[in-house]
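The structures considered in this document are given below.
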Structure 1
Amino acid sequence: MGGILLHRYLELPVIGLIALFVVAGLGSILYQRVACYVVALLAAGYLLATWHATPELPPRERELKMVINVLDDGVRRPRTHRFEARLKQWCEPTDSVWHPSSGRLWLYSDTLRVLRGGERLLVEGRIDPFAEDTASWARQLWYKGYLGRCYLNPHLDTQPLEGGSASLHLRATRALDERLQHRTDDAAALIHAMTVGNRNLISSTLRATYARSGFSHLMALSGLHVGMLFLLINLVLWWLPLFHRGHRLKHLLAIGAVWLFVAVAGFPISAIRAAVMCTLLQWALFSSAPYRSVNSWAAAALLLLLYEPNWLFDISYQLSFLAVGAILLVGLPLCQQVRGRYRLLNYLSDAFLISIVASLATMPLAAYRFGVWPLAGIVMNPIAIFVATIVVACGVLLLLLPPLAPLLRPLTLMAADWVNQLSAKVASMTALVVDFRPSGLLVTAIYLIFLLLILLLWCRDAKKM
């Protein structure tokens, strides 16, 4: 992480860093010094960010020829339609040299154009930046891999190309839409967001309500949803260990089901992190090896940054790992201290404490990003999570068991409506929802204090031992 940050703010010679990495790596192997490890990792992070840097970006605010893949069925608006798309190649209209690309776009077209997710098209249009490139939300889109807005030329026809296909995420979104009878109200929007990761139906009003109530993590498919599915799968497959080597089959099926769910959701960052941790846990059970949750948390962070270093600056990545880190370092030890002899009460107290710890850990960063301190949401989160579990479970069953749709549909919609109503009530508590955006320096100071307190607690526990 330090090397990626250095790459963002400093320009250093690549050849020198390669030599530094080799020397520090050899020093760490031969002498096993902490300083050698730190220098090697810093150089590796910088080189990784350099390697992932986009060598050539398409020019903006100019007409271009582009080969794009349409990723979803779009958001229908009165005058324009907006789609998610991936830019594969581009060239100047007067040039025949095609340049490869892998960036994402918000694709805008007029209402006369009929585009469908999964199509591969040759189009002409221009790419415009997201408002100002210095804006916070524009930077977040850039870290997610978005190049800008693409406005298709209304006077030119799009040309379909071979090679297009609907992704698993898109097929699941269409199937869920059919099961819900093409509803577009707030309850259906929440079900789409929590089950298949489709947030196109969420209105700006509903998004603002969840931000003020502190329930935004329910709308973004995250480790919470993957954890729900992980526990559900292990409960459903409890009988497999009764057969010869059935426990191995159970673990393999659980790992496959978790990653299938992540693929259906479109591989969001937070869900990938949770899937990596669940995989490491399941593999530890499979191989009878000891499971180290903090190591798995760090391994998930490393794997994601190896794939895309820019995710370090993405707000969903930051919130996700802050929440899980706080749960592992503070929440779980705290739960062990307050457990009693009654199992049901232990479950309730664990859920309440973990929810509070995760909310407190992410609140400063969320306030810096959204400008709201949702104090009431800290207490009400466990209730919202309990009802959200019903939404996720019923939503997954709605996808897997179409014949049961008439029975599952009203139950899923009712649970989603309960979550929306609870969010609206919490957001309306003006005395417990504070509008205040802290400075970056203040947020950094808060997290340094958190880290210092955790280190002091560790030192005290070590002395007791």
Structure 2
Amino acid sequence: MARPARFTTGSTMRHVAVMTTTGAVGLMSLFLVDVANLFYISRLGQAELAAAIGFAGTVQFFMVSVSIGLSIAATATVSRALGAGDTAGARRLAASSMLILVAVLGLVAALVWLNRRTALELIGATGETLEIADGFLAIVLPSMPFLGVGMVSGGLLRSVGDARRAMYVTLTGGLFAAALDPLFIFGFGLGVDGAAIVSVLARMMIAAVGLWGAVRVHDLIGRLDLRAALGDARRLLAIAGPAVATQVSTPIGNAYLTRLVSEYGDSAVAGWAVTGRFTALAFAGIFTLSGALGPILGQNLGAGLYPRIRRAYRDALVFTACYVVVAWALLWLASDLIVAGFGLAGPGAEVLRAFTRFGAGAFLFTGALFVSNAAFNNLGRPAWATGFNWSRDALAIPVLGAVIGGAFGASGVVAIQALAALLVGTLAALTALRYVERLSGPPEGRRGYAAPQPAFASGRSAVAAQLGAEESPSPLATGEKSR
């Protein structure tokens, strides 16, 4: 007999902490490579190079957000199927998710590649900075489907509780890039193009490691079947559509802020780029938390364990608060070192210091928004997550931008971002808290819930019946050797 899905028993805080910290290690390795990339580029002594990386990162952010939205759908549907005991359906949904992801990301990447120059001009890139950013994106954008496959694979591994292998997906890619970056940037003299080539190779590595864990270790992904994918598309897109819409709002808001900061020159954009890299590095745990919380909520929803859902949501908010306080303190202490290390001056230094002094603290509210969105996406209210994100990025940020304007110079973008997070994050957290407190009744009744389906008649369900045995506690928690 298959064991119960692992998140339906045990301490919810422990599940939140273990899943988040293991995921954060992998993400931090990637973000650390991004920081190192920008550091290497800044050592070349041209502000245009660092600014170009900042502009290119803003465009890439859109693509990464699409990947995140699709991976949310995969994780939510698979974890719910597992929680309800439908392991054969989980394998089918995992395979369908992969096919849909590759098709969607391939199409979107092609459209962005063809219009990359226009996108860069819209966010303020000009002159030599525009040319450098355009060349970088020309190399990197075609590799986005590889990153998407790796992200979905990591999400699937988290959905069966294999936090360690989910961590390896991004950790391996980060270590791979860290080893090759100096060689390609300095050794081969390729500069920014070298950084782009390494990014492509690292994404291919991420996809390979993720598929190895999901397919070879857990046999979690069933046979790829276009007909099955078309049949599952409606259920997956019911979550993926709002989730992608939710995620895409963030790069749009970021693009607006990048446009504002570009008015203060390449130095300010370089400072904004460094700020973005350290935001990702310092708050990797918060970014991971929303993805880590999804399987926990999904399994307990599938099992109808509503008190555990409420407890997990509250634990995630407590974890967020503790994490942000520590990260904020470290950033404050390191602000002068960061400014000196990256050669920031003038508006660029102002932007960075504004973030480390008060902008980082506002991540408490950004984290609350992420946690609330995870609850909405996995508990049948994905449209609510979309609404809150767009309220922040398409309403609060532009309105605050119009009100604050240039009153605080280049550092005003940090104030705009922080105030928008405070307003929307607080409202989202209160709404989600009220929703989970009232949660009850059959999960099938809520929109967006992937109800258990009959086993797909393809001859692949024999191994799927053993998936429950895969859901043993994480090796990090028990010290046992993973399968």
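Bear in mind that the values in this text are calculations on the coordinates, not laboratory data. Just so we're clear, the structure is a prediction, and the values are computed from it rather than from any experiment. Cβ atoms are built from the backbone, for glycine too; each structure is taken alone.
Quick notes
- Taking distance in nm of label points 7 Å out along Cα→Cβ at positions 105 and 393 as the measure, the highest value among 1, 2 is held by 1.
- Origin of the value 39, where percent of Cα pairs over 35 Å apart was derived from one of 1, 2: 1
- If distance in nm of label points 7 Å out along Cα→Cβ at positions 153 and 169 is computed and equals 3.0, the structure in 1, 2: 1
- Comparison across structures 1, 2 (criterion: FRET efficiency 1/(1 + (r/R0)^6) of positions 209 and 409 (r between Cβ atoms, R0 = 35 Å, to 0.05)) gives the highest value for 1.
- Among 1, 2, structure where distance in nm of label points 7 Å out along Cα→Cβ at positions 57 and 273 as derived comes to 0.8: 2
- With helix-only ellipticity at 222 nm (-39500 (n - 2.57) for each DSSP H run of 4 or more, over all residues; to 500) derived as -19500, matching label from 1, 2: 1
- FRET efficiency 1/(1 + (r/R0)^6) of positions 41 and 265 (r between Cβ atoms, R0 = 35 Å, to 0.05) derived as 1.00 - corresponding label from 1, 2: 2
- Structure (1, 2) behind the derived value 12 of relative contact order in percent (Cα under 8 Å, 6 or more apart): 1
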